[in-house]
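Some structures to go through are shown next.
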Structure P
Amino acid sequence: MNKLFILLASFLISSCSFFGQEDDPAITPAELEDFESRVEFERLWVTKTGSKKEGYLITLRPFVSREHIFIADYEGKVISLDPETGKKNWESDLDTNLSGGVGYAFGTVYVGNLEGQVFALNEESGSLIWSTTVSSEVLARPNSNGKVVIINSIDNQMAALDVKTGDLIWKHDGDAPILSVRGVSDSIVTDTMVISGFDSGKLISFNASNGSINWETRVALPKGRTELERMVDIDGAPILIGDVIYVVSYQGNLAAYSRGTGSNLWFQDASSHFSPTHLNNRVFITDEDDSVVAFNAGNGRIDWSNEKLFLRRLTGPTVVSSYVAVGDFEGYVHLLDASDGSFVGRTRVERSGITASLSSYRDILFVHSDKGTFSAYKIQ
């Protein structure tokens, strides 16, 4: 493989500090300002979920729904928790270094490892259904429509596997730039389509059954003289809201596209390693300088930007209830008013910090700390 991967801000440190700005005493993380809290955090439960490995917490994201919580750790444990109590339903030890997941669909839990192995587990017992090997390390969350499960690997290849057997149905070889952020975008998988972003800055729609390309477009074009300046990776998963796809690239754009044709509806200059999120006709991102920015979902104009968490190594944004939540390197969770970006609440979960993006279901916020604890908070 001639592709050189480097570890950038979305894993351990902000992009600014990665390139040496943290050594400049004039450029330091923002100090937290006091404000009048309007929202309370009620901790419902907390549990220890396994070993920590901060560099992989960003890709080993829990799957959370009303019925299920599935968590994986770097050393190979996959755990099922009761969302109401945090009690463990089962634990499966795969005895391998996991790097991608957790995916879940139609009764099956999916994870991947550093060697490109993909594991499918039974949702009720955690027993292994099948395992197979793809081209290289799995960093994305496997997603499925009940017929195929889509695996995106670090070498910019995509594999569609049979959900029952793990056999390869089709694959796609993406364009691999010389230099890339260490990260891989999850795919959107519907009954008929697979939509995925690549390190080249391309967004491509595939036929889910055979892998033929429906359309492709560029979210961002490489610019600059050096390979570092020309990186335009799409590492945050695109999101599908109705018939509109929202996607953001590193050193590129936040853009909206028609699901059916791939036609561009709007774009704005933006740079992020994380998936955008959506609420009440706004699209939210955490940008590379750790500002939280809200864009009008209809036309792409900036509605507001909160820059008071500068260089605090924020997670990607998560919508909980009617708020936007982010975690930071000191273990704080910040709640922002989705309408204007003002702070409405804050709590410190763990001094160890929060690297993994937060998860939510309705008014419950789930936090996976770098210490390896997993906790649930009711927002009220």
Structure Q
Amino acid sequence: MATLIHNGTLLTPTERVVEGWVLIERDRIVETGRGKGPPADKIIDAAGRYIAPGFIDLHVQGFRGYDLWDPSQPRYLKATRAMASTGTTACQASVDATAEVCDIMRPRIGRTDGGARLLGLLFEVPFIAPDKRGAIPPDRIREPSPGAAEEIIGFSEGLVSMITMAPERPGAKALIRRFREVLGPTGQPVVVAIGHTVATYDEAVAGIRAGISHCTHLYNAMTWMHHREPGPIGAVLIRPHVTAEIVCDGVHLHAAVVRLTIACKGAARTCLITDAVSGRGREIVDGAPRLADGTLAGSILSMDRAVANTVQFADVPLATAVEMATLSPARVLGLEGSRGSLAPGKAADLVLFDEDVKVSLTMIAGRVVWEADEA
């Protein structure tokens, strides 16, 4: 069955196609164009709205009251379906690196079930700096030993797609190289990210040379940049192949820092994330969940708001902000050939929204999973 979405503005990384259309067969995009569009079994009128690829959130823990690692499948689905209502069609779940959590998440990898597709797992622990653990409990941190690495690889191989490491910790560089040898759920090598770190600039560079290619929520939970010691932030900003996550909720980062990051990394190397949590059991203070001492404990951000905020904070075109929520994260995971843009052969994961990035329809794998009129 063919579905045509027409009468909208297609957003691509390089242009806006007014009066555009997208033709979908089963779960794939087969053609795009401008004008009337070809005949199809089902016609969806975009009514002048934007037609964009579905958002990909590389770093999310929970959403609107529900944790992604909840053993309850109904509660997990409530989280992923709520994410779909904000335009997120695929995600990477930040979870604890334990066999128990992996057993819970294993049957969820790659499935949609009416909500955002789970692409893989992000292990933000255990090989991080205790002094930059943020809201992570101290008992979840471990020494970066070969034995600990092999244990984690044993129960998570084929599930973990990214792991965060503090490269300054003794033994970390060997583990960076080891995890790069492991294949994740999409058949791509595990991405190793720098984060939760007190690394010096030289230690960060050494970690990048060992195989780090990404940065977990740049600026947050890491040593700040000084003009005589640039630290991990300086290393990430000037290394052209290293990609970086930013949390654009107006709390985690100043608008000028968002602009600085995009100026240094470009849209292709900058990824919008939510770092969203369920919010249960946390007090929301000044727009974000916090511990009793004021430490930030994730966010309550959604990807549609992250896109809208980026346009406002950095004064960039909407298409540029959309790239940072779609094609850029797809590149990080090596999935740019199958998702992240409106191109023939790619997954039919799409979102319709207006000038304010208010989502009206979300499609995953060629199936409409959410519409505003049905909410």
Structure R
Amino acid sequence: MIKIVTIIGARPQIIKAAALSRAIKNNFSSQITEIIVHTGQHYDDNMSQVFFDELEIPLPNYNLNVGSGNHGKQTATMISAIEDVLLIEKPNAIVLYGDTNSTLAGAMAASKIHIPVIHIEAGLRSFNKSMPEEINRIMCDHVSTLLFSPTKTGFNNLIQEGFLSQTKAPYSIDNPKIYHCGDVMYDNSLFFSKISDVKTSIINDLKLKNNGFILATIHRNNNTDEPIRLNALFKSLNDISINHQLQIVLPLHPRTSNLLDRNLSKDLVEAIRLNSNFKIISPVSFLEMLALEKNCCLVMTDSGGVQKEAFYFEKPCVILRPETEWIELLENGAALIADADENKIKFSFEQLIAKKDLSFPKLYGDGNAAVFICSEIISQITIK
């Protein structure tokens, strides 16, 4: 029996972990034991516990309750606490997702005591090292033993950084194995899509029409913390809503909510308040988010995950960042980068909403990425 320790700490990781936990439960329960460690990086109950309940993810075996804080202090606290768990559990490998401080902490803790690191979502690059996430994902990749990239672009990024496309077992930190395997979030979107139709009522509750509204999300620090950028984003959304008579639905991230009064101009706050088509709502559950993504006409977001989910449900996307890790979305033409530039946001919206020949090929696998990952863990991780 292979024992793995799965590290989660933020909302997207909790969701991603659901795919692997489900694959283990349904297909590999006699071969893999999973110990789940929640770092508590996101400690708001609405952003964490609800996802365990809704997605039927096993409750964590450990909750480190680290909470928020400066990068250094938060990461250091997590490294120490994760190392303690690893010394107790003595797993055959640690499984890490994405690019958060929890990911970096898990990679550092495990690699220092010679526990193989398995990185899911390996190879993603924004090529912007001012983003903390970029540092986290690079550091994690370069101490990993098995690296699972959701896209061909990510796989090629790893090769450009010196990873070999063809290596022979046994695999180790010095002889890693890289894969292009598809995206576990595509697995999840397919699985939970039908469930969201039955278990959510958000479309009716908000009186939304199918393909009759824009879904927007804004949460990244460089957008929420900088008044000029935040005003540009909200003014663009408000103008588009008014000029095109379209509803905007914006589930408000706690970080954004805390900064609106401080960073938005009073005139803009009043203009948004008077616009009945601008619906700012509380954070939504994953199933509710799927329902919004499936029923909107277009997505505007600074979230990497939401960019992909828009593509899964064949919705065009305006990216409210200066770059994206999901280059294939740009190459496909289903997404455009607008950053926090009012003119670019409005131009990108008009271009995408008018385009009738968008295509959405299967760029993210066949919906069985988690099963493939589990099979490779069983065949490539040594039981000591």
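Rule-based calculations on the coordinates, nothing more; no lab input. Since the structure is predicted, the reported quantities are computational estimates derived from the model, not experimental observations.
A few notes on this one:
- Origin of the derived value 80 (volume of the Cα convex hull per residue in Å³, for residues 185-248 alone; candidates P, Q, R): P
- Test item: Rg/Rh (Cα atoms, Kirkwood Rh), for residues 89-232 alone calculated as 0.98, pick one of P, Q, R: Q
- For -7000 (helix-only ellipticity at 222 nm (-39500 (n - 2.57) for each DSSP H run of 4 or more, over all residues; to 500), calculated) the corresponding structure among P, Q, R: Q
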